[in-house]
Structure I
């Protein structure tokens, strides 16, 4: 019996030729790509024209004897593997109430990534974005709707989200682990996962129509910190051509832990859970380990100067200009934290503010009050919010921007995001007073429609359109500018400050004159770390 395509070819030869040239259009069958480890069957979205591949293993499951080892190569498979649903998220506690997951449960077997592509075959050489989620290195997942890659993919970008190990599973450091390591390294397994994902992209992204020579890495919060670390690491700095950081870096006050401290904390944790060897520790139930890591007096696990992924401190690496010499788009939000984190329940009066600053900064309080003045109630709110946001994450972001601008041999585009989220749809909360930490994600990635918590306005959509187009242009060219957008100059000295782009309802360029604040924070606590 003749096939449908054969019947069409007899009646409409031109149509048949077009269908043969585009196999994805020839039938309703799902798209299939061939990568190094085997064939993958994804999902074609008829509305957007995108092909989506979810839950692709980029490394072997880090379970059993592979717990606390660098990621190992993923095993190959025969036949066609279904890539139509997200893989499991990595082990994590339910800490963040703004995280919504579409993942297939949770477990240690979690090293999967997801690809959204507008290409309908290999060889199209589209620019690529690899995005790493935030969550303090203790939470997050590539399946979260706010990181969905479809909107940017519609701009002609192959978009990838990556899962990486978290918390005690991603960052435990122990002398015994260093002893068994061929590289004499311990900790940073989550960052090694990210580097492995970037190597996977180099080997496989062409099959999805992506160009391995046009890779941008990006992320928010811990994801942004990861980007700054990946730029510094000799294991990954050659695997990217551009970088995006949204709020956070491993510089300034968020430096990785010294190895000796991380190992001491790791040994204390091992004793706490009653394990007398690595074999016992690796045999322990994952949920028991996760619960122990979340106990009140256990230090959080995070990046370490391990001598391998990070051979020296990121500060030293950036100071020496040894980081990736790539264009950087980086910035922070207008309300990364709030004055209430400094004052607690106390009223925002000048007296209460001075007392709180003296308690926090001791002998440095007087100088701080010159930089963050609080002579009226309104000034206390403004300065207290600025100080809290700087100490939390804005200072580290500025430090990264400034060091890359000075030693990175590439343009740096600096921004300040000001758009406050609107009221919630259920009327449980009014609009935010500023752009809160993580509030930029849906705007930048074009994902406001996927967040049904907030009553987005026309102004929000306009701001998102500007921001997403900046991001898309940068991913394609290393420059956020294009006709129709407010001009965004690279960060250069002008008018007594540094040029940065204020992104909000009134998007414009202004001179940031806050360097004295950040120099002060660097000077009073040069040894601060995560």
Structure II
């Protein structure tokens, strides 16, 4: 692994705190002109280092091709003919070609920054810096606040390490565990996947009592890890560790542990998460920041990037971008009878909240993708699937006059926790059991909470067999978490990718049949290839070579 001094790393990105003003940003930049003397004696440097380990936190809106990762799955097709998504779609990523390889470097940089902060403040040095050059008696309130901040920041550094390792093992399986700031001249072998899982759990369990429950009294800290965020990281990691890819013998103890981790969030006396009332509105603007559903959100400045990349090409300034597939549209359930004249009517309302369909209103017009229509699919760079992205986007944003909107990436939310719990409980105990610990929620009840929020009219899940109930959980994750960077990793951990990601993605051809009436012909849009080796990503060849092959490559690369 390459060693880079964090003093020479340009931490230039920022996490957004509440609001949109520059003063509301969590500043994660470092003073590039800091000298050894100022580093030792400036209290502000202490806080800079306490912010720096947030810089590489993933912002899902720019994960692949500067857009959502959904185009690497059966959720969406990238409109651009030449795109990084193509490498995933064709199964050709390798040690020399992996569009996500930068994340490996970024996440280890985050780990090094966390390690540095923990080393920098160890042995009472942090407390000394908080107290130096101030009257700790007359300035008692501010002094005590800074001491509390130091304790929180140190706990958050442990959570940061857990977060980055969670993202790394999701991609690579086992990775090196590094607990020092510098790695110059030293090469670390890969730890086993299960060893990294236990390390992640230890980082969170060892600090959870020191974490802030929320930042309601410290609005300038919004964007930092909290107790809920830490527990959500652990719950997801343990769910992945219990899944078939990592639990081929289906050890029930792993599922029990995953269920317990999710239930810790659900039942924690200091946490009070609940589902937002309106699914579609939740993802708009700053709504997620004030919602009791949000556990951890990554914030950036207002921009029009998501709209510019994903608005229909017929909208001035739009580029079509990540377009949903018929594969996903077909998965939205009917509520009541099908409408022969409108295949999108009487469907799970999450369809209308997430996807722009033909005949719907969007950007101030009725979408018409038929020949000669406003969104004619034959136009260059028009959607090849017959659909456009709606989730996350602000309707009718004026791109020609520089209008901007807020886009907060919700990395962890309560609906996912409920679905994690439903899955783990079903695998450990079945759909309707409460487990030997007598939990207050069954798998079915947790699943139903998510479905009821979407619509009280959704068909009841009646499966009593765990295998059949598993299908219902998989379906619900596909719909509820669409475009939120779960689908690819879910397919991998379930060992479903070989089946699902080797099927073509489909779309519709739209034909006008009358005034506000169309017919639809389903057709294949693009092929997909997924190889057995793709269940794990390759380390870059340079990482393997620079480590003198201490870093062992994943099989097949």
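Summary table below
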{"quantity": "Top of I, II by distance in nm of label points 7 Å out along Cα→Cβ at positions 179 and 251, largest first", "calculated": "I"}
{"quantity": "P(r) over Cα pairs in 5 Å bins from 0, in percent, for residues 395-442 alone derived as 5, 17, 18, 18, 12, 10, 9, 6, 4, 2 - corresponding label from I, II", "calculated": "I"}
{"quantity": "Structures I, II, by FRET efficiency 1/(1 + (r/R0)^6) of positions 99 and 139 (r between Cβ atoms, R0 = 41 Å, to 0.05): label with the highest value", "calculated": "I"}
{"quantity": "If semi-axes √(5λ) of the Cα gyration tensor in Å is computed and equals 39, 30, 21, the structure in I, II", "calculated": "I"}
{"quantity": "Comparison of I, II - label where FRET efficiency 1/(1 + (r/R0)^6) of positions 147 and 467 (r between Cβ atoms, R0 = 25 Å, to 0.05) is highest", "calculated": "I"}
{"quantity": "Structure with the greatest value (metric relative contact order in percent (Cα under 8 Å, 6 or more apart), set I, II)", "calculated": "II"}
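Values quoted throughout were computed directly from the atomic coordinates according to the rules given, and no laboratory measurement underlies them. On a predicted model such as this, the values are computed, not experimentally measured, just so you know. Cβ atoms are built from the backbone, for glycine too; each structure is taken alone.
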